[in-house]
Structure 1
Amino acid sequence: MTATAIVLLLVAAVIVWGGLIASIVFLTTHPEVTDLADEDAVMKAEDVVRASQPHPTRDT
């Protein structure tokens with residue numbers, strides 16, 4: 001392998017492994033939000049509204 005190939009291999013490895021490490025660090029410092037409002041009631045209300053509307057048709 002030439003020196004250029006080795007340098008590019010190292011750069012690619014740093015980008016891939018660095019991205020993995022950065023994402024792990026980010027996810028450990030910013031965990032998933034679990035205290036959201038109950039979306040089930042909102043979705044049911046939207047379904048009722050959507051059911052009362054006429055079905056969309058394509059005029060083509």
Structure 2
Amino acid sequence: MRIMNISDSAYKEIEKMIGSEESVVGIDAKKTHVMIIHLLQEIMDKLDHLEERIDDLDD
């Protein structure tokens with residue numbers, strides 16, 4: 001059971017990107033963490049942009 005609402009095709013695509021036959025747990029932990037950090041940075045950048053826009057409206 002997956003907690004996130006994600007399509008099967010998107011799930012399989014992500015699974016292919018982070019999968020590793022060499023890892024005991026089946027994923028490349030370093031690659032997975034890099035992807036997560038990158039996506040979090042994108043979210044933070046978008047949030048910063050939205051906050052700037054809100055601040056401009058308040059002026």
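Values in this text are rule-based calculations from the coordinates and carry no lab data. Quantities reported herein were computed from a predicted structural model and do not represent experimental measurements. Cβ atoms are built from the backbone, for glycine too; each structure is taken alone.
In table form, for the structure just shown:
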{"quantity": "Highest-scoring label, criterion being distance in nm of label points 7 Å out along Cα→Cβ at positions 8 and 32, among 1, 2", "calculated": "1"}
{"quantity": "Answer label among 1, 2 for the case where P(r) over Cα pairs in 5 Å bins from 0, in percent, calculated from the coordinates, equals 4, 12, 9, 9, 8, 8, 7, 8, 9, 9, 7, 6, 4, 1", "calculated": "1"}
